[in-house]
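Before anything else, here is the set of structures, which you'll find just below.
What follows draws every value from the coordinates through simple rules; no lab data is involved. Quick caveat: nothing in here was measured; it's all calculated off a predicted structure. Cβ atoms are built from the backbone, for glycine too; each structure is taken alone.
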Structure P
Amino acid sequence: MTSQPAERIEGQPLIRPSTIDHPLYEDVVNACRTVFDPEIPVNIFDLGLIYTIAITDENEVDIVMSLTAPGCPVAGEMPGWVADAVEPLPGVKQVNVQMTFDPPWGMDMMSDEARLELGFM
């Protein structure tokens with residue numbers, strides 16, 4: 001697992017599309033849903049902290065994620081939690097988790113389930 005800032009490529013969307021048609025995609029999403037922000041009782045996927053799940057034909061998983069705030073006390077640990085949740089999945093060969101704050105996370109990135117859980121709906 002490697003944790004490094006995501007680089008912005010000129011002309012590309014701020015958030016790269018995920019590989020939703022890959023057979024491992026739903027399993028990776030469900031693994032991400034087992035990781036919780038310790039200050040908010042909602043999983044990081046539904047919070048909108050997982051920006052991209054890109055899976056290669058060789059089953060290498062690249063995840064780009066953010067935090068609710070750059071000063072989050074678990075900023076150094078959370079990418080490892082995500083990698084630890086995804087790496088054991090059958091078929092996954094390698095996991096790379098990158099942290100980015102571009103674009104910054106906003107409450108509009110939360111799923112309807114997360115908004116409901118937190119009382120915003």
Structure Q
Amino acid sequence: MRHGMAHRLLNRTSAHRKAMFRNMICSLLEHEHITTTLPKAKELRPLTEKVITLGKRYQAAASDAERLALRRRAITRIGDESVASKLLTTIAERFQARPGGYCRIVKAGRRYGDNAPMAVISLV
């Protein structure tokens with residue numbers, strides 16, 4: 001039975017996985033595309049889409065208190081204040097009319113050293 005098998009563990013501790021995905025989200029939002037292994041890209045997509053949805057909620061927020069709370073939540077999810085600012089202004093405006101599906105994963109062959117499947121994940 002598959003109880004409790006919702007996500008890939010990627011042979012890492014939970015703290016390492018959390019830090020790795022925080023860094024990957026930061027890099028993806030900063031450069032708008034990154035190359036990584038296919039399983040990491042598949043796990044990164046829902047996390048990134050939730051952060052972009054948070055940015056869209058920031059754009060639609062009515063009160064300053066709500067905007068401040070959403071900005072602080074974005075900074076804690078991303079880890080870098082300048083990238084969070086880019087998310088809340090330019091990236092969220094770009095995806096304002098789009099209902100979802102902000103990331104695209106394209107398979108990029110295999111890595112030379114260990115034959116791992118590689119992928120390019122980018123913002124649409």
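For the reader, a short list of remarks on this structure follows.
- Given 2.9 for distance in nm of label points 7 Å out along Cα→Cβ at positions 32 and 112, calculated: source structure among P, Q: Q
- A value of 108 for volume of the Cα convex hull per residue in Å³, calculated from one of P, Q, originates in structure P.
- Which of P, Q yields 2.4 [distance in nm of label points 7 Å out along Cα→Cβ at positions 16 and 40, calculated]: P
- When helix-only ellipticity at 222 nm (-39500 (n - 2.57) for each DSSP H run of 4 or more, over all residues; to 500) is computed for each of P, Q, the one that comes out at -5500 is P.
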